[in-house]
Structure P
Amino acid sequence: MTLARRIIPCLDTDGERVVKGVQFFNLRDAGDPAALAARYNREGADELVVLDIAASRDHRPTFLETIRRVAVELAIPLTAGGGVATVAEGRAILRSGADKLTVNTAALVRPELLTELAAEFGSQAVVLAIDAKRVGGRWEAFVRGGRESSGRDAVDWAIEGTERGAGEILLTSMDRDGTRSGFDVPLTATIAARVTVPLIASGGADSPSDFLEVFEKGHADAALAASIFHDAVQGLRELKCFLYSEGVPVRLSG
């Protein structure tokens, strides 16, 4: 049986409000997270991702409240994260209403964190977020909201991260983020071929054909987007109907 491909809106927040930028900079206000969550739940999203891109301790209590506000609006799985560095912080995310948590910078600093989180909550609840950018002839994994290179090869890190316990990868192309120039299909396909866990492609979505391409050529299990959904450039149901007409298995209810 072929699993349905998932369409996932993403809410990047500064703690309280949804924000959106281009290649991780020039952020603008994009709305209230709870209101957007209710809208996407109603329109048929398969899952929702909420990220605290500020990821500072000052924002943590505010972000946990945002997760609670979002979770009550949903009948679909919720993934949340940003700045998670300990099992205790991961537990706080899940107790606030998330079904899965993401980890990025802290896992690159101390990869054992992935194993600890998987042991405590199960691999299915641990999503390794990788912000990848083309540097020379390879993709490097970036940290701290895309501001610093870790020096690690993104493909090698994806393999190691799943071996250490991550049950899913959220792969964002920094080169494409917010540009609406299409997903980075070579990046997605390269990592999809090297890991055995589900892969969510992120960064650059503009048109239904972009989603079709990342599913067919990038071999992604799910595709994530933000601005085209927030700004009502693309409707979720219309997108799914297009994909279904092209032979992509999707969930059409909702």
Structure Q
Amino acid sequence: MLIRVGFDVVFDLPAPTAMLMMLNLHPSRLPTVRQQESVRVEPDVPVLQYTDAFGNTCGRLHAPAGTLRLSNDAVVEDTGYPDVMGFGAVRHPIEQLPPDVLPFLLASRYCEVDLLKDTAWQLFSHYPPDWSLAHAICNFVHNHLTFGYQYARNTRTASEGYRERVGVCRDFTHLAVTLSRCMNIPARYVTGYLGDIGIPPVPAPMDFSAWYEVYLGGKWWTMDARHNTPRIGRVLMARGRDATDVALTTAFGSANLRKFVVWTDEVR
């Protein structure tokens, strides 16, 4: 299966502004690229690329005042199979976890493990320490929150989402990641493309998507608390502790969003 992915985003900058970008495909996806991506910046200002602590491809630029346009277009090959379920995978004792996995047990900006730990143990302590526990957390978050773009708020944390019971995909992901960490399951936040492939078309503008991964049985498994069902055609862009680590753009100054278009389409 071939999937075309890309975006066209325009900002109005009142003043010269420095910006960080995380708009490339994840390096692990590069072997599947069939039409090379090219992140374009207009006006043509220098972009310094680097790799962050989580292995994501990032860019840094300084744009003049006025209109800033960021765009990309690529075609990737995908297996066409839905997410693999980790039936039988077990939770590792903390002392047996690889060192690079340990940070994904800790609290972070949007994932307040300390605030939700007691709640998590009340809800999930009766589950065995394996895939059934991770799946129960995903089910709970899916049913606990109501999805709606009108509920979007970029400052909402996991504990606030738990109390307010509304949100968008990032809120579902933050709450599921936090509850997983509370139960000693390493969990990391993921962002990327997820189109309406293998499901009826959704009558809403396409957007980037957030999901998460849990570490069980010696490997990372994909989970999605918003959709709560295996999906086809996830295209990874970045991983981190929460949305702070994988922000698509971070402007060090005022940046007013004027246009935001994303596409994720099967190439037939």
Structure R
Amino acid sequence: MEAMAVALVAGASRGVGRGVAIGLAEAGVRVFATGRSVEGADLPSGVTRIRCDHLDDAQTAGVFARIAEEAGSLDVVVNCAWGGYERMVEDGKFTWGARFWEQPMHRWTSMMDAGVRAAYVVSAHAARMMVPQGKGLIVNISFWAAQKHIGNVIYGVSKAATDKMTADMAHELRPHGVTVVSLYPGLVRTEAVMAAAEGGWLDLSNSESPEFLGRVVAALLGNAGLAARSGRVLVAAQVAAELGVVDVDGRAPKALGLEDV
């Protein structure tokens, strides 16, 4: 009997991360979920919740020690820890799209430290488990802002850094059988996005559920051609179309391209 795959979803208290954890759990994956408030998150009972602030390296190390003790292996890591969509509206003003010299500096910490750096640290720990196994998948959540000005400068810098980190990690991990990809969602109906949509800022007609990304990751994990994708940017809706994945409502979201966003 084939052993159950083991996953870590970093940053699963809410938003994309919570959806990924749910999607993987529903696909039969044993999921460890982390976050500062993950203990109170609406997650399936089978998901193991580990409270962790990924700005604290010692707490991150503790997560991996627990996974090693309880599961003994690790097949997939999805780096979703990121605070960039927090406080999009401040004092009644939508500041997320402000010019770089008018941006609140907490946004740098939320995107670069709690996002890019946290993914780097998590991936380093994951590699130490996956390399001896000779297999594994690391998924870094990114977006088209890496290639085009969208929203604000810090957003673009964080996503470009994520894609470059993915490519270089893949280069070093390829001889060891470990795959690393950047995964681009479309517009995901997270709690923060839904709040912004209520103000008329966003069109949700081609949006994706948070669980959709988890379904895509689960399909990638079981795909025979996974290694050939290492180091690449993958658009979630495009991968879903290739692998026959649909959203929770049975719809197939349209894959966005650079010209669409």
For 18.6, 57 (Rg and Dmax of the Cα atoms in Å, for residues 64-167 alone, calculated) the corresponding structure among P, Q, R: Q
For percent of Cα pairs over 32 Å apart, which of P, Q, R scores largest? Q
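The numbers here are math on the coordinates, done by the rules we state, and not lab data. This structure is a prediction, so every number in the text was calculated from the model and none was measured.
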